[in-house]
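Multiple structures follow.
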Structure P
Amino acid sequence: MTLHAIVDNGKIVEYRHLAEVPKLDGKPYRQVLPVVDVDPPFDPTRQTRTGPVAAVEKDRVTRVWTVTDKPAEEIAREAEERRDEAATAFDREEDLLRASALVLLDELNLHAERIASILQAAGSATSLSTFKTAMAAINPVPQRTPAQLRTAIRAKLGT
């Protein structure tokens, strides 16, 4: 399918993708013309593009886009904005990673405390009975849910 312009009395009224041009019996004021685009390549970091400006010709409609260079000050300002955005995104990622690492460290320390308690109970036991009593006094490490993990990470963000 090719892009065509429907032109009434020299004015574009609509664009359509058509496989074939329809016959326009009874409408001498209307034309269906193929569209030719003149759209030069451009680098959005260094240039701006405006348009299109359409011109109805005898056998076609030409659409033209214009590319102009941006002023050096604008290029420099936009580059600085992109660097600031990248730095901000990195800071957010870094903060999330830091908060996650702190939560992991807290969990590891909690397990280390339990292991130390078990070793203390084993080291100070004088009989199986005193060992069992000391072990019963040690609180188990609870399992964590994904919701608890998210809450813990949120609490560490920005610390």
Structure Q
Amino acid sequence: MKLDPARLAIALLGLAVVLQLALARRWQQQTADHIGARQALVRQETEVRRRLRDLEREARLREDALALIGRSASTLPSHEALQKVRGRVVHALSAGTPARLEVQPGPPPATATVGLSTSGDFVRLVDLVAGLTGPRSGLLLSRASFNREGARVAVRLEALALGAGSTP
């Protein structure tokens, strides 16, 4: 049997086709395996992020609770803590708004008791009370009373400051 160049070329071409098909099948299988592994990793990452978010939320709640009960009954808040509470309330008042503000050490677990008297438009005063005592403000509303004074409304607000580090 004699191998001429045409038969050799056909044999090499056939071998190349078989080799290409075998490698292509293997590469397709590897690609499918990698895609499956990537999807599993994405699902795992999503689950880990969800668990981390839950754990961070629990840690924040635990820190807030410890801040509320961590102070003993004999410990008075520092002057700086009272100034911080006073500053947050003053910051919430609009410029030029006449107001009477009292900030005193509060009974544990409160940092301070806050008393505020001011007058103005009813809607603005309701917004002020809501802003001062809203979620994550650090102030817990004890009492708010509104009285009509001619065309204006006066408000007397009493609240407890639960933490000097909270934000308005």
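Where a number appears in this text, it was derived from the coordinates with a stated rule and is not lab data. Quick caveat: nothing in here was measured; it's all calculated off a predicted structure. Cβ atoms are built from the backbone, for glycine too; each structure is taken alone.
Numbers for the structure displayed
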item: Per distance in nm of label points 7 Å out along Cα→Cβ at positions 10 and 42, the highest-valued of structures P, Q; result: Q
item: Winner on distance in nm of label points 7 Å out along Cα→Cβ at positions 58 and 98 once structures P, Q are ranked, highest first; result: P
item: Which entry (P, Q) yields the derived value 10.7 for distance in nm of label points 7 Å out along Cα→Cβ at positions 2 and 114; result: Q
item: Computed 9, 23, 16, 11, 8, 7, 6, 6, 6, 5, 3, 1, 0 for P(r) over Cα pairs in 10 Å bins from 0, in percent - originating structure among P, Q; result: Q
item: Entry that produces -16000 once helix-only ellipticity at 222 nm (-39500 (n - 2.57) for each DSSP H run of 4 or more, over all residues; to 500) is calculated, selected from P, Q; result: P
item: Origin of the value 18, where relative contact order in percent (Cα under 8 Å, 6 or more apart) was derived from one of P, Q; result: Q
